[in-house]
Structure I
């Protein structure tokens with residue numbers, strides 16, 4: 001875990017298309033890479049990191065869009081695009097208060113798009129273990145439920161015990177899902193270095 005840093009970056013992550021909004025506010029060390037940020041977002045949102053991901057944002061030097069994630073040579077796939085290696089790119093190089101927005105996509109099948117906004121750059125506080133989730137609203141949709149539209153269908157089904165798909169859906173989700181529930185205190189952040197090692201061994 002990176003410990004030598006003086007500032008933290010405060011991001012708000014909002015799931016695009018969710019109504020009412022599903023969002024999280026996190027603070028991460030300035031030394032973080034994009035892969036580290038990816039892991040923090042996964043942990044705060046409640047995703048399981050089963051699928052591919054990618055960031056898209058403006059390069060402040062060229063004012064052109066760039067993609068940052070897992071490059072083709074690592075996964076053995078030719079996307080035809082240049083994807084910068086997430087664990088080699090520092091967030092401090094790309095995010096500034098003048099260049100503060102990005103799109104984060106998780107699971108290219110379900111296409112969960114998140115709007116990432118750098119809200120503040122703050123001094124590190126003594127006694128705080130970073131990263132930290134300070135706020136958020138609503139539960140994270142289940143993995144593999146079909147994207148934002150599939151999640152709407154899922155909520156409709158589990159909200160109606162008379163629906164013919166109700167029992168099957170409740171069995172699939174594990175008999176319990178509260179779309180209203182989220183507590184920042186329940187977020188557990190994992191070690192990005194260990195996650196990266198495991199990902200590269202897949």
Structure II
């Protein structure tokens with residue numbers, strides 16, 4: 001199957017309050033950038049048709065930091081006022097925004113700064129030439145972000161509840177996932193705690 005003429009949106013989830021970290025994760029530093037600048041910059045460099053950034057907690061502060069990117073013609077900001085209900089509420093908000101205009105949605109976490117545009121494009125190409133409902137990066141023996149979902153799964157994505165993301169769909173449709181092997185410095189760890197961040201900083205400083 002070749003679906004390369006179909007439209008794919010990127011949905012960047014950056015609405016959470018970072019309670020386990022104790023400070024807002026989206027604004028942690030990686031080199032001379034923040035996490036959100038790094039992730040959003042790479043997503044916008046990719047071949048995705050459009051990008052939706054879902055904000056919530058301290059949305060105004062994040063928008064101030066990413067101000068130079070706000071003029072990008074493919075970027076749209078939406079606010080999830082229900083972000084305290086968990087990551088599923090941000091997935092639902094993003095999917096609701098693109099469901100009538102895009103055939104597929106690729107979901108990103110704002111706390112995975114090792115995402116690169118070439119990985120996004122490779123995942124996109126492999127998925128669009130497959131007959132699978134889902135595509136993901138192979139991370140430590142399991143599907144990891146970013147993850148693409150077909151329009152056929154939008155209703156189920158919008159029905160998700162809680163703070164567990166779309167894991168249930170990855171299990172339910174495990175036989176219909178296109179997986180690709182990452183290259184380079186990809187790290188599937190999502191950074192939730194100060195210990196995670198300290199470990200990430202140590203790995204980033206290695207030659």
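Annotations for the structure displayed:
- Structures I, II were compared on distance in nm of label points 7 Å out along Cα→Cβ at positions 114 and 154, and the highest value belongs to II.
- Taking FRET efficiency 1/(1 + (r/R0)^6) of positions 18 and 162 (r between Cβ atoms, R0 = 30 Å, to 0.05) as the criterion, the highest value among I, II goes to II.
- Of the structures I, II, the one that 1.07 was derived from, the read-out being Cα Rg over 2.2 N^0.38 Å: I
- Origin of the value 0.6, where distance in nm of label points 7 Å out along Cα→Cβ at positions 26 and 66 was derived from one of I, II: II
- Among I, II, structure where helix-only ellipticity at 222 nm (-39500 (n - 2.57) for each DSSP H run of 4 or more, over all residues; to 500) as derived comes to -9000: II
- Which of I, II yields 3.6 [distance in nm of label points 7 Å out along Cα→Cβ at positions 170 and 194, calculated]: I
No lab work stands behind these numbers, since they all come straight from the coordinates. Just so you know, these numbers come straight off a predicted model, no measurement behind them. Cβ atoms are built from the backbone, for glycine too; each structure is taken alone.
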